[in-house]
Every structure is written in C-alpha cells, then in structure tokens.
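Every number here is computed from the coordinates shown, using simple stated rules; none is lab data. Just so you know, these numbers come straight off a predicted model, no measurement behind them. Cβ atoms are built from the backbone, for glycine too; each structure is taken alone.
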Structure 1
Amino acid sequence: MSKILIADDEPLVLVGMQSMINWAELGAEVCATAHNGQQALALIEQHRPDVVITDIKMPLMSGLEVAKACREKYGDIPVFIILTSFEEFSFAREAMHQGAVEYLIKLELTPDALRAAVQKALESVARLSGTSAAVPAAAVANAGLNTFRDRFFAKLYNNLFDSSEQFLRQAENLGLEFDADVYAAAACAIGNMREMPVDKQLTLCSSTVQMVCDTLEKFVRCVATTMDMRHFHILFFLQEEQAADGDFLPRLMRHAADTVQRYFSVHLLCGIGPAVAAPLELADSVHGARCMLLQADESRPVLSAHDGVFPADELFDFSLYRADLTRAFEELDDGALYDAITRIIDQLDGHPSRHLQAKDAASYLLYMARTLLPDGEETLANIFDDAPDGCLVLYKYAGTGQCCDWMRRLRDGLCEVLRSEHKNYKRRLIEDVTDYIRKNLSRRLTLNEVAAAFSFSPNYLSQLFAKYAEHGFVETITHEKISAAKAMLADGQWKIYEIAEKLGYESAFYFSRVFKKEVGVSPREYINNLKG
C-alpha cells in the first residue's frame, strides 16, 4: 500500500482532500496530514511516504522548501504534487524543478484531477523504485490491515486481551505505540443528519471524524475509531500535566465541536471517560465515556466523568455482555450469540425511557458484527436487504421497541448465517492464517505471535488448525517453508545457506535436517534428483 502525506494549513482543504477520492482503489492510504512545512518535514521522516501533496504557501516552511529538503536528503522519493491558490508560472516552474510530478490549482481541483495526479505520482514512484504499481493486491492488503486494527481496538475497549503480552505483540504488529503517561477515551455521536441520504451521511461522518482529529492533534496525540456512520471513539495519549487539568479534554472537545459545527453544520455530542494509567484499563474509560454520552444534549454537548455519574437505576450496562458477545463472534458460535443478544433485548424492551441506550446497544452490536465477522459488511447487507438504508435504518428509529426489533432481526439473521456457514468460515480463517504464514516465511513465527496478529487466543488458533486444517499449526509452518524451499532449490539461483537464511532457519544445518525429515532426502540430494 503506497503512503500519501498531505500538507496544507487550511483544515477544510485537508479534510476535503482526504474524502475527495477513494484512496484504496488506487492502492494508497493517507498516512499523515500536516498543518505547516516544518511539521510536514518531520512527518515525512517518520512515515517515509511515497507521495507528498503539499500547498506551496504554508507557515514556517513553504511546500517548495519541503520538496527541496526532501530531494537533498532522500533523493527522488517521495515524489511531490504541488497545490497552490495562485496560478503563476514561476511557482509551477520552481515546483517542477524540485521534482514535482504535477501542479494543481486549488480552486480548479476536482476528484478526477486529483485522482489523475495521484495515479501519475504512483506510476512515477513505481518507475523510480523498480516496483510494480499493481493496485488490487495492495488494496486488499490495506483492507486486511484495517480489519486487524478495528479488531484490535474492539478488544482493547472491551478488555478482551488474554494477556499483556498478546496486547503488546499485536500493537507492535500494527505499528501502534502506547507510551503515554495517562490514557483516556471519548465517545462521540454525530447528530442532526438523520434526514440525509445514506451516502451523504457516510461522507459527512468521514469528514467530521477527520476534522475532529486534525483539530485535536494540534494539542494532543489521539486515535479515532469509527463505529458506524454516527458514532466514533477517540483514544487520547496524555502527558501527566494534561491529565491533571480536569478541563483539558472537555475544552479541546468543545473546540472540536465548534469547529465541525462551523464547517459542516454538524452537532457533535461527546462523553469523556475517566483517565487511566495503563492501556489495558481503557475499557473502564470507554464505559464511562459512553455513560456520559447518553446524558449529553445540545445544551450540554460535551460531558466528562468529572461532571457526574449516570444514575445506576437508569443505566443499562453493555459491558456486562461484551466478553460473551466478542467470543461468540470470534468463535462463530450461533447459540452463544443468540443468548447474549436476547439477554440485551430483555433488559431494554418495555422501557421507553431507555431508547437512547437501546440505540447505543444496537449500534455497538452493528460495530461488532462489521469488524469481528468474516464478510461482516456483506452479511449485514443480506440481513437487511429489504430496508431502504440497509442495516443503517437503525438510525431512523426513535423508540426502544423499534431498536429492539432491529436487534432481533440482526440476531436471527446472524445466527442463521453462522449455522449455515460455520464450517466455511472456519476454513476461510485457516486460509487467511496460512496466507499470513506464507507472507512471513522469513520470520520464526510462533503460535502466540500469529494468534495476536489475528486477535485470537493461542489456544483457539491451535484448536482451529487441529480441527479444520490438513496439518496442525506448527506442521503448517514447516510445510509452507519446505514448499518454498523446494521452489527455490528448483530455481537454481540460491545456495542452500541462503535459502535457510531467507526462510528464517537458525542455520543451514538445521534447515537441512528439517528438509530431509519432511522430504526424505537432503537439499543437496533433492537438487541432484532434479538434475536427473
């Protein structure tokens, strides 16, 4: 997946650029955004993007100065696309002199023009690096990474990691660093867009989340996770002095809410949970944030844990069901899933005053189904195929009863799919893990590491291979490594010690022992047999 960095000092331009085209279709992702030239240069060093799209005129350092500095330090990559509000030949000439592949006028920028410029830049990167610009495979890889990332945060926010080791390993695999002094979570809801068409709601949600992040990141490090087209969570990485200021996060969220109101006429509601000392305690902060969100309204759009506690007799505690739900989704257990969702419905149905909590619970079920099930989006589309807005019809409902009926339909549809596709899902999981092994043959993979990469427990992954795969987990790794070794030996371009090193074996001697045990002859004998 090619990495794109966008730099512009206008927040609306940053948001608009990111939502203007489907980056994944081009095999690309926006890895970072910058608000000035110095920040852009620092982020380029951190992320090493393939393409930089930058405004010419920015605070602290111009886009041309950034391009010149990168050319001197990194050579031809990243390539640059230059934006400007001024159609002047001198700017264009200087931009091209610094290696820009395209020069675009902001006021004339269209999705087609941006897409063409990015495609041209990616082709230039491919030529310079000597790689293929095949888009589909890259897009699939990015989709897989995003799925793992969503699963990671779903487990983090629900306290479902089996151990701190599993958490740390998966965070490392996803390139996520948890090095803050203190952590806190916010739960956000986007209001006043119920009458919009669904496609416009989705675009508005994406733009709102991005602008909130761009606004907040000027003051604090944060990560946003979208749950659905109206709800998202924000994880804050805080310094001790920031956490000590009880109004720091509420003040920032009010500023963010004012910003999206000004740009998009969006009413943003936010609940902020209590600060916690460790990332594995974030489930408590998320729970508190969701409780506060239920109390927020237009008169009090931002509420934090410092503002009070939701009355215990009125609170439906979704966290009591999250472990059972997550395991039911991950293990594709239709009986356990039916039981958990039914217990939620029983707690809410018949209580008109709990309509916000019913919608909140339904939204969370939607999020879990989308992120934890194979083909979650397709499954949801089939369950709600006759609804005008599909599963998103939920957001037109105002009463507890309607939300509970929606959850019953979701429950029955999911359980029917799991019953009919149970074995197919298991085999698909095996295929996904095996493909992961093939792509990482140079590493000494362990059960714990691969389980963490897929957000499974090691015991579950081991049982999955034992029951549904041709070989056990360890045997599968050996089988794939030896299959690759055979191909390399047949190619004739590799020495035996080079193959051993490339496949992650500690020595050529050990590789030869494993090869002979699996194939029946040594690598040298295998080569001689091929020569005939």
Structure 2
Amino acid sequence: MAGDHTAFWIPGDYDTQEYDYTESKLSEIRGLLQGAITGNASQTSFSPTGVQTSLQMKTADGLYINLHEAALVDYSCMHLNLDDKNLIFESWLTPDAKGDKGYMQAPCRSPWRTVIVSDDARDILASKLTLNLNEPCAYEDVSWIKPVKYIGVWWEMISGKSSWAYTDDVYSVKLGETDYSKTKPNGRHAANNDNVKRYIDFASLHGFDQVLVEGWNEGWEDWFGHSKDYVFDFVTPYPDFDLKMLNAYAKAKGVKLMMHHETSASARNYERHLDTAYQFMVDNGYDAVKSGYVGNIIPRGEHHYGQWMNDHYLYAVKKAADYKICVNAHEAVRPTGLCRTYPNLIGNESARGTEYEAFAGNKPFHTTLLPFTRLIGGPMDYTPGIFDTKLSFLQGDHSFVRTTLAKQLALYVTMYSPLQMAADFPENYERHLDAFQFIKDVALDWDDSKYLEAEPGDYITVARKAKGTDNWFVGGITDENPRTSTFTLDFLEPGKQYVATLYEDGKDADFEKNPTSYQIKKGIVTAKTRISAKLARSGGFALSLIEATPADRKIIKKWK
C-alpha cells in the first residue's frame, strides 16, 4: 500500500464473518486485532495478523480501494495478512485440519484476486468486476429461479421469546430412538401448527411469497451437543408440526413454506442425506431452503472457509439445482460472485446480520459498510424489517436494534438481495401498517441501480429501477450522525409523472430515544423534482416512485 490508509476491517477468522467492523489506520490493525480476537471467545482460529476480504480502504487523498477475490472454486478462502511496518498485504489461505492450504490436481484454476480503485465511492458499489470474473450461468433453464419476499418463524427464537426445540429434556439424540410421547413439551416451541398458520395467514393477506419455519424437525434439543453425526435427518417433523397439513394450508392461501436445514456443521451427514432431503422438499411443495452450518465442522474439525467446506457448499448448491431448489446458505464462506454461474444460490448470510441486534447489537455504521464489503461478492440475506426496535417483549433485557424504523425500511433498497425477509412479528407490522406498506411495495429484482451518495462508514443513498417496470425505489441510511439527503429525481423518465411516497424519520426520531417516530409524505413528482429527506441518528428514509395514473393526478397534489 502507498500509505497508511484508513481501513474498514474484520479479523481473519477461519470460521465466521460475524463481526462488527473496525475503522482504523493500517498501522493500528495489529494492536486492535488482538482485542477483537480475545473478545470473540467462541472462535479460536485466525490468520496471524490477518483481515478478511472484501477489504475496503480510503487513502488520505481520497482514493477508495477495495481488495477481494472472485470465483472461489475448489480452493481455500483468502485472508489478507498485513506486514504493518512495510504496509504490505499477502494472500493467506485458510488451512485444513492438518494445516495444509489445499490439494490441487492439474489442470486447475485458482480464484481471481481483485482490486477496485476509484476517487468516487459510488463506483466501488456499482462495480460488476467480481460478478463478471465468474463463469456465465451454468444452467440452460432458469425459469424456476425467482425472487422471494418472505416472513418467517425465526425472530421469536433468535430474540429468545420462543424455542427451536419441542422439549427442554436433554438426551443423546439419535434419530429413531427418541419417543416424544414420553417427553414433556416446553410450551415455547415456535414451529407448532397454530403459530405457523398465523404466519401463513399474514403472508397471504399481505402478498408475501413464502414463510420460513425454523425448528420444525426433530433434533434441536441436542443440535449443538455431542451427537451431531446423527442429530438431523431433514425429513422427520416434531409431533406438533403437521407438515403435510401446513403445506396444503399454505398452498390454499397462495403461499409456500420455505424449508430450513440446520446441519449443526455435520457436513458429511448433510451430504449423506441431501438427495433424500431435496426429494422430500419436492414431494411436499418446497422450492427454497435456508441452510445453516453453526458449530465446529464434522468431520475432522475442518474450517468453515477451507477448501473442503468450500467444495461442500458448492456441491449442495449444484445438487439443489438438480431438484430445482434455491439455496440461502448461512454460516457459509463469503460470496465471490458464484451466483452468476449458479443463480439458485439466491442468497447468503456470511456476515453479521440482524440477528445480532437481539443480543450483542450492531454498530450504527454497520449497514453503511456492508455494501462496500460483504455485498461486493453477492447478495446478503440480512433479514431487515424490525419495527419493534426496543424488543419490548424481552422483560428486563437491554437488547435493542440500533436503528430507527425508517432505516429498517431503507435497508430493503440499500442491501441488495433478490431474497428479502420481513423479519419482525406480524403483530408489530399490524401496529404500523402505513409504514409496512413500503415493505409490501418494494421490488426484489432490478433493471438498474443509481448510487446517488456514498461514503463508507457514513452514509449510502441508492435508487433502483424495479425489473420490468418504470417504477423506482430509493433508500438512504446514515451512521450515528444525523444528516440531510438532497437529490434530484433525474433518473426518472423525462416527461412522466410519478406518485412519490416518502417514509422518513420523524422530527423527534432517534435510534436510542425515539426509534419508531416516522412521517409519510406523498405527492406527484417528475424527473425535475428535488427531494430533501432528514435522517436521524442511525436513521434513514425510503421512497417509492410509482407511475402515476390519470386518477392519481386528479387526487394527489404536486410535491412541495
């Protein structure tokens, strides 16, 4: 590096990306890195002085530099080890359980190493370099791959309100040996028939495509214990989850259920069951699966980002394509553009998402950085849309979501994904149906994106054109500092009129003191209209721009 640049980084952990970012000079990373490693006691394997890619930096004279890799196939994930005296990065590959970096057989290809540089931060976000270094689509028919807007039985377990497990009895789980009639239900199991029906009804009423249900299958009592080779078979439901009835109920309501496969990091066990599990999905009307890899990898204690597991993740995606199933993998390696070649890899987690708001919390600047880092390689299942940001149902708990409600709306535009979840409880949306309307309206896939404002760690404003329409959606977010975003709608088609609906922070909004304060403004706009939106601390705004009809022009006033 040509200088002691400012960097936005997370530690070079071999098994997780689920860190808040640190902003520092390159020369400060070594000292700060030790503190970050010590603070994450659940993870123990790191590159010596390394950080993860995608790494975003800014020079003193205003250049933006992004380092990453593309097309990570049959290879180990790269971290960047820093010689902080000479400011030199070296590629450091994730080792396997024996300490080896990889096994190659000629002819073979290594991944690309990417460097994106610009004097305008917006160019980093707009770059298609990472995607374009991947091979074209491997499938002749992609008609079965569709964007998905979903809700789910998820947040109530993440937040501690409910349980994945059917019972609190602890035993050595081996499928076929557990008699649930002899156990006592804990009364907190979320994936029960009545509760799932409630989510299906809400999805149907508001036009959502699917309902994710976690905790539906036997084994959760010991999923992180000592029996991980046997804990899940991915086809055996708990006694209070009538799979066939619920799928029929959902189908009658015009909704699909989304499958969940938690592997508990027993990857070989998952591979043994994949064909059976995917065929089970097809037989029961599922066409999308969220998979998880929490824990130490079995067999041998491989790392999540080593060559062996990277081969596994891609194997699961390609096998899913044989059954026309889309995959959303959590705890997997961070994306490197492979969704271009295998577009049924519709989403990934692979970073610190909304779930951390329920326990450790995310820094207010976190989502202003993810588009510059994690999303460089592909879409993220960030699971936004939390309206009860104070988590008021957690008695005596001090957890809260470090955003305003309006910022939660904006994330549907700033955090690109063709797989978007409305993550909160139905009842919290029912209390704010006027704001919830934006989540219902916002598109999932886009023909064009215009990055209007951007500064890593500070703010992002992006406008996106909904695929196959002339409608646009704009989202803007800020860090812990309030700001005003002002821009002209010159990306709209000249001569056309649009109904603009602006959802912005209220005058007294504050992510700590008054997060649910918002206001909604509507008016007729054109490409010449200038918009000004005020963003509170860790706030945001969302704007829908829908082609105006003759009736709209009669009853809706011109924007002022």
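Tabulated data
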item	result
Per distance in nm of label points 7 Å out along Cα→Cβ at positions 45 and 501, the highest-valued of structures 1, 2	2
Structure from which -6000 was derived, helix-only ellipticity at 222 nm (-39500 (n - 2.57) for each DSSP H run of 4 or more, over all residues; to 500), options 1, 2	2
Distance in nm of label points 7 Å out along Cα→Cβ at positions 189 and 333 - structure with the largest value, from 1, 2	2
Structure (1, 2) behind the derived value 33, 22, 17 of semi-axes √(5λ) of the Cα gyration tensor in Å, for residues 261-516 alone	2
With FRET efficiency 1/(1 + (r/R0)^6) of positions 69 and 301 (r between Cβ atoms, R0 = 35 Å, to 0.05) derived as 0.90, matching label from 1, 2	2
Structure responsible for 23.3, 72, with Rg and Dmax of the Cα atoms in Å calculated and labels 1, 2 on offer	2
Winner on mean count of other Cβ atoms within 10 Å over residues 5-12 once structures 1, 2 are ranked, highest first	2
Highest-scoring label, criterion being mean projected area of the Cα convex hull in nm², for residues 269-372 alone, among 1, 2	2
